[in-house]
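A.B. asks: Down below are the structures I want you to see.
Read-outs: derived from the displayed coordinates by stated rules, not from any lab. This structure is a prediction, so every number in the text was calculated from the model and none was measured. Cβ atoms are built from the backbone, for glycine too; each structure is taken alone.
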Structure 1
Amino acid sequence: MDALALYEKSRAQDTALSGFYNLNVRLEADTGPVLVRIPGPTAEPMDLTLWPEPAVLAAIRPYVSQAPRLLHASTDPRFQIHTFIEGHRVDDLSPDGKPLPEWVLNGIEQFFRELLHVPLSALPALPPDWPADGDTKGFALRLLSFVQQIRGRADAALDVLYGKLGVPADPCGPLAERAERELSDRSFRLLHADIHRKNMLLTERRGVAVLDWELALWGDPVYDLADHVHKTAYATGDRSLVLAGWEKVAPAECRTAWRADFEFYCAYEAMKSAVVDTVRWGRRIAEAADVQQRQALAEELRTKLIAAGQHWGGGPPPAPAEIERAAVSWWDTVSTAAPEA
């Protein structure tokens, strides 16, 4: 396999699947189909990261059966080559809020079973200042600190947008106090930290493969469950089955007082979503092709702000029309100020 030739060929393709951080191109290699994964245009990081994705994929290979296999990784230029997994994304089978077949839920349960048994000894080294095993308070505060960094790095124009939408300068304070007061100690595990319908593939053998490991962390496994449930938007019955399935496969030391702390992490996800999606949805609103699409996106963002407001103690957000106007005004300011290419 000529990895550099595949990289150059992938750069010439116009069929890349774009995520927030990477471009993905399917190509045919001598050994069969592969996926070339290239960092996308530079974007402000909106998620906490710990390790390079290739190091994670190499570490999990003996333990996680349904994940991409790393074939090659390069740092100059930066790209990876993975095995290409044939299948359909879960959101193609069933979009957010719709029920999933039992075999898919079983596949997700099996994935958690394997993930929760990856030993720390197999993983890359942790930073010296990373929270110690079982320090769930320290882990939660690390998550909250990163969200506070996202809010704090807003320039003047974005700060105006946050203010108009009711996102406070310190959206994390109440949850930080709650973390100190409520969270129970639990054994840490490997976390994928981004399992949702677009990152899960249904394979020909009725398995569920999980993609995109660049956000993997070592921390409280209850956070990974809450992050997954928040992003996957399960139907009510499926949500209960997933929680029961996780409880069944999680080691006892990962389940201490987990249901109460699951609710804490759900609150964290609602808060983080509003902070991050003010930027992402704000741009989508401003760039929407028609009035109906802008209105729908503004209503979605308002729903996120309502869910977050109860955790940061704010009042009700503005009406969708006001959100739309604020987002367009913000993006006009950003676009005008941006230097010409």
Structure 2
Amino acid sequence: MHSLAIAVGSLYVRKHFKQNSKTIALDMVEQIRGVFDNILSEVDWMDEATKLEAKKKLHSMTTHIGYPDEMLDNSKLEEYYRNLEIDPSKYFESFLKLNVFGTDYSFNKLRLPVNKTDWVRHARPAVVNAYYSSIENSIQFPAGILQGHFFNAARPKYMNYGAIGFVIGHEITHGFDDQGRRFDLQGNLLDWWAENTQKSYLDKAKCIIEQYGNYTDLQTGMHLNGINTQGENIADNGGVKESYKAYRQWVAKNGPEPKLPGLDYTPEQMFWISAGQTWCSKYRTETLKMRITTGVHSPSQYRVMGTFSNMRDFARDFNCPEGSRMNPVQKCVVW
């Protein structure tokens, strides 16, 4: 699949991806983008000039959902692969030719202007992942993630907002985390923050760093690395908050949804449950040690517990007593 990702991806979306999924996901992106715009308007620690630049960057953020339309155009695929020859009877030789083909394709672009909208850059749809690109100022949600427990067009909205909505908000917020904020709306490495606003941001980020850095993982006995993981933690906290607000907006406009049959959880509680189960995972101890030492993501358990404990909406929806583990008196908020 990795060797012929574009060809395999084309087959995948033709057979398995539903067009209405793309439409619904795009609507969710625009709604969650609007929530982040409101958050920017409301924060009291940003000066007006920096707010304006942040909003420009937010609304310049390009969205790639599902797959580029060129992937359904056979002539585009034939043009892309025209210099590749594969012999079904010669596996090793064909593999070498694939390597040469990929290297030649990259080197032929060496002296050309960068085309940030090139469809080939976004033509890997058969993966379960999502991305923010700081140099493109773009967010990407391949077709592979718009399925399973992340997304289903036929299920209640609270399930989708809790899962894929959380991911959408996460990727949008990456444009304003410790790394993404250093790039402007065109993807250039440029400092566009006023000095006092930047200082306020760093103070808020320090709270996140210390919160996660004070967690001790029970499986390994190790402290989490709050510095390495601050960007992902900031994106998690902003993302789930934005998606929750977006869902509440949807309910205000369309009316409340019914509970799931056989379960006594409210729609709001199901939002959080859907968001939490997105990160269900199990690690070998050796893998977890490596992840804590070198990874930019907190272990999944702390992506949920650390993030949700900062959310007043979570504490209200589950009636968590103030001062309890999931409703601490001091909460960290960046966005």
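A.B. asks: Comparing volume of the Cα convex hull per residue in Å³ across 1, 2, which is largest?
C.D. replies: 2
A.B. asks: Now for a different question. Matching task: 2.7 is the computed value of distance in nm of label points 7 Å out along Cα→Cβ at positions 10 and 218. Pick the structure from 1, 2.
C.D. replies: 1
A.B. asks: Can you spot which of 1, 2 the value 19.9 was calculated from, given it is Kirkwood radius over Cα pairs in Å, for residues 66-233 alone?
C.D. replies: 2
A.B. asks: Also, quick follow-up: Looking at structures 1, 2, which one was FRET efficiency 1/(1 + (r/R0)^6) of positions 34 and 50 (r between Cβ atoms, R0 = 25 Å, to 0.05) calculated from, given that it came out as 0.80?
C.D. replies: Computing FRET efficiency 1/(1 + (r/R0)^6) of positions 34 and 50 (r between Cβ atoms, R0 = 25 Å, to 0.05) on every structure in 1, 2 gives 0.80 only for 2.
A.B. asks: If mean count of other Cβ atoms within 10 Å over residues 274-281 is calculated from each of 1, 2, which structure is the one that comes out at 17.5?
C.D. replies: 2
A.B. asks: Determine which structure produced the value 4.8 for distance in nm of label points 7 Å out along Cα→Cβ at positions 106 and 154, calculated from the coordinates; the candidates are 1, 2.
C.D. replies: Going label by label, the one that fits is 1.
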